[in-house]
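Laboratory data are not the source of any read-out in this text; all were calculated from the coordinates shown. This one's a predicted model, so the numbers in the text were calculated from it and none came from an experiment. Cβ atoms are built from the backbone, for glycine too; each structure is taken alone.
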Structure I
Amino acid sequence: MVSRDATWFTALILALALGAPPAGAQKYGGVLRGLLREPPADLSLHESSATDNVFAASALYNNLVYYDYAEPVESPDTIRPELAESWSWSADRTALAFKLRQGVKWHDGRPFTAADVKHTFDVVRGAKRGDMKLNPRRVWYGQVREITTSGDHEVTFHLKRPQSSLLSMFACGVSAVYPAHVSFAELRGKPLGTGPFRLTAFLRDQHVIEDKNPDYFVKGRPYLDGIRFIVIKGTSSQVAALIAGQVDAAPPVFTLKPVAEQIKAGNPKIAFAERVTSGTQNVIINTKRSPFNNIRLRQAVNLALDRNAMIKTLYRGGAVPGSAFIPLPWGHWGLDKAQIEALPGFGDPEQNKAEARKILAEEGYGPKNPLKFVISTRAVPAYSEPANWMAGQLKQVGIETTVELSEVGTWFAKVARRDYLIGSNQTAAFIDDPDAQLYENYSCTSIRNYTSYCNPEIEKKFDRQSVESDDAARRKLVQEIDVQLQHEGARPYLLYRYNYYAHWPFVKNWIPHISAYNSWRMQEVWLDR
């Protein structure tokens, strides 16, 4: 077995890098007040794709392994043990075994065991009947053939074929271990985990309140007495609450550059952690419905959208162009600047728009017969403003559109049932790994493949890169896949956002990651006031 023993990760994890305070400087006590932009539909990590849900629920749970909190740029080298104290691969890399921590308790006092791990991932991968409402990441675990346990403190995942990315998937913030003695349905409203904090109240339209877990297995953690996530609707009210000191820290995907500028103008004392994030602005196109089952019309829409103009006007420079993977140098697998500029829809905007008009004319559309359709999106400014921008860009090539807004609570269900034609959308990569991106967003069988794009031939390339053990060879194949996806208009990407994570300076050791999903355990955060 190829072993990775990391039992050193207990009391001193995470606090030794990126300007973390010296040992002994941290203070215990206080309640962190976090902002939620939208009422969480529930607090189920495995069933959620919304960053606000993950922001609110992550501190209640633990994973087998987790990305190092102190390292914003994630890679396989920054994975640390959590409920597992060590792991090892078989020589042929078709079995991944975890040795589990002993003495860990669920918040109701029952012991955590290997049976909980097996139950969680048997349900998520669809091998065991469960009561999941949505299962957006079932496709991640499609190569798991069987999960076995040896006693209470060892569990092994047996694979159909090698899949190096499996460990990265377990490290993602949405990959929590659930208790076997509580149903997934119950956990939506009453989460019960092993994490540093315990749920004390969940009023969907008001707040999520969590208090310190006195039996947490990492000694000396957490520093906080609790966390209170406050639901505040509307960007202006959210900004005002942060400026006035009614909340201490903002959530993921909230403080984009225009909002950050408002906050800075209103209160220059507020601090910001600046990140190019995994969050994208993209276009979802229903490839199964006319007229966009025609690849050329998808290409025309893609060519009409001037990415650099969007970055300059809508994001005030607070974004970078990118495609299916986080672009270099912020990600490991993405394309560099020259490769991105060579993609359709990037490069010279006038040439692109001329090509879009040419395609439309060849497909029978013009001034006397304009292409018309509805752009669907969520009824929040972060979505509706890009939708209106899209409408303006498409008008320049003779396409007539109207914008249809959906309430926040219905948007994901709407796109999941493919009840739209074209949409202004945002997607954040859960982890910077090709398997998570490709199988989830482009696989023929994935429920999160909102465009219903399906190409069995390119899916064979997904499998090839997944088993490839040489990093350079895998990266080359991944980049080839990325370019092909952009040319086929599978899900046109526009940009990757900068996020300016706003927080008051007394919130210490606040280290957001490139991925908005993977840094919210909160056990290392403390308040200096």
Structure II
Amino acid sequence: MEKFEYFSGLLRKGHITRREFLGRAVAMGVSLPIATSIASQVAQSASPKKGGHFIFGSGHGSTTDDLDPAKVENDNTIATTWAFRGHLTEVSNTDELIGDLAESWEVTPDASTWIFKLRDGVEFHNGKTLDANDVVASINYHRGEDSASAAKPIIEGIEEITATGKNEVTIKLSSSNADFPYIVSDYHLAIMASDGEGNVDWQDYNGTGGYKLENFDPGVTTSLTRNPNFYKENRAHFDSIEILTIADTLARTTALGTGEIHMMDRCDLKTVKFMKKNKDISVKETSGTAHYTIPMLTNVAPFDNNDLRLALKHGVDREVLLKTILNGHGVVGNDHPIGRSNQYHADDLEQRTYDPDKANFYLKKAGHDSITVNLVASDAAFSGAVDAAILYKEQASKAGINIDVVRSPADGYWAAHWIKSPWIMSYWSGRPTEDWMFATAYASGAAWNETAWEHEKFNKLMLEGRAELDKTKRRAIYYEMQAILRNEGGSVIPMFNNYVFAARSNVQHGQLSAAWPQDGQKAFERWWFS
């Protein structure tokens, strides 16, 4: 009976589905009618309720943040964007692609022309009715020669985008892209109100989301209130939301324990087991595509030498980092960004392991008997990033590689060092599809190519994979791209991390998405108070 209560609790918290609960209950000897009755009671008690002021303690946030969709880049501003702006599509809490502002879409047989049908009657916060011109102007905001948008690489295949009806948008691509409906769910591609002449003003903060932006104080606090005209009837349950930047993990944990906040991200993995003993706190964990990177600028010496990059890749003990930094809450990485949950993960690619002798071999091949390199680190990258850098320093020293760990303040870390300093600690939430990840962070000229890496064959394969509809051929292409990154890329990728976050026990939700942290960064829209 204790096990049955345990699984009932998992169902109540949304950690297992109704079908899983029924299967486990019957396997324990509980009759199907009784199990079904209890499942129904749990579902009824877990029905969303409106009301309350929800406070999120975010481990991310900087005074340099802004909400320009072209520049949004951290968990704090991403969550804010999804709270007050809508997108054509979204990844659901079951990690399936569904419509958001688009209620449906069609495609030509060669996957080169996509037609999106918009929902009728959706309103912006200022009362303007959404139409196709808003979508066209919002997507075009990221296009053009002068665009510096981080989304530009993932939509560069758009040849033409036109309003072919009041609620219809037709997008013609220069080549086939079977993943395109996923692409338009990207948080950068928020739909803004057009001025009627093809322009948008991101600073008017006028969106179609479940909440209205009331105040944005970068690196400090963000306030939102519920949109009474939100088109999703069973979403946006809180009356208001407050996002507090609390960079210190201990401070976030303490605030959650005292009830000053209702949810926190980036739990200290060393204290999770103690948090789980607190009946007022519910620790949540999902596993997806998130990973930690240690990127080096490949156009800056000595990192422009691939033999040196290989020395650094062999000089890190991934298993020790996984055990020490993540406390086992993840898996080792293989120096490419495709996670095991991705469709085309290269399962048979040899796993790179710690090998000081091989690291020293490549170091000498690069022309060095020993070398000293700086590694900029801050826990702004991820909880434990500084400790990880120090461990890496100790491990690499056995190969003749001397790493000077340069500690950086959390505030302003990204603006000061990301894609600026030659070697730093970084992280990625990953992306639901291979092409999306590659185009965002590894394509030639991509704004977020954090290693400034250029590889002609990789770019050629990326275009071929995007246009290929045969899954077997596509798998072979993506496997080869992962191998190229592993062996020639500019980033050490030692670990894929689980998302571990926590909330007060009176915070309820359904099944949790693993596509992004905090229920696919949709907790504000999907969760409620019991």
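One of I, II was used to compute mean count of other Cβ atoms within 10 Å over residues 53-60, and the result was 26.8. Which label is that?
Values: I: 26.8; II: 23.2.
Structure I accounts for this read-out.
Taking distance in nm of label points 7 Å out along Cα→Cβ at positions 37 and 61 as the quantity of interest, name the structure among I, II where it is greatest.
Details: I: 2.1; II: 4.7.
Evaluating distance in nm of label points 7 Å out along Cα→Cβ at positions 37 and 61 on every structure, the highest lands on II.
With FRET efficiency 1/(1 + (r/R0)^6) of positions 77 and 445 (r between Cβ atoms, R0 = 35 Å, to 0.05) coming out at 0.90, pick the structure among I, II it was computed from.
Only structure II yields this read-out.
As an exercise: FRET efficiency 1/(1 + (r/R0)^6) of positions 85 and 309 (r between Cβ atoms, R0 = 35 Å, to 0.05), calculated from one structure in I, II, equals 0.35. Which structure is it? Don't jump to the answer; show the numbers that get you there.
Working: I: 0.10; II: 0.35.
For FRET efficiency 1/(1 + (r/R0)^6) of positions 85 and 309 (r between Cβ atoms, R0 = 35 Å, to 0.05), the value 0.35 is produced by structure II.
If distance in nm of label points 7 Å out along Cα→Cβ at positions 229 and 477 comes out at 3.7 when worked out from the coordinates, which of I, II was used?
Numbers: I: 3.7; II: 4.3.
Computed on structure I.
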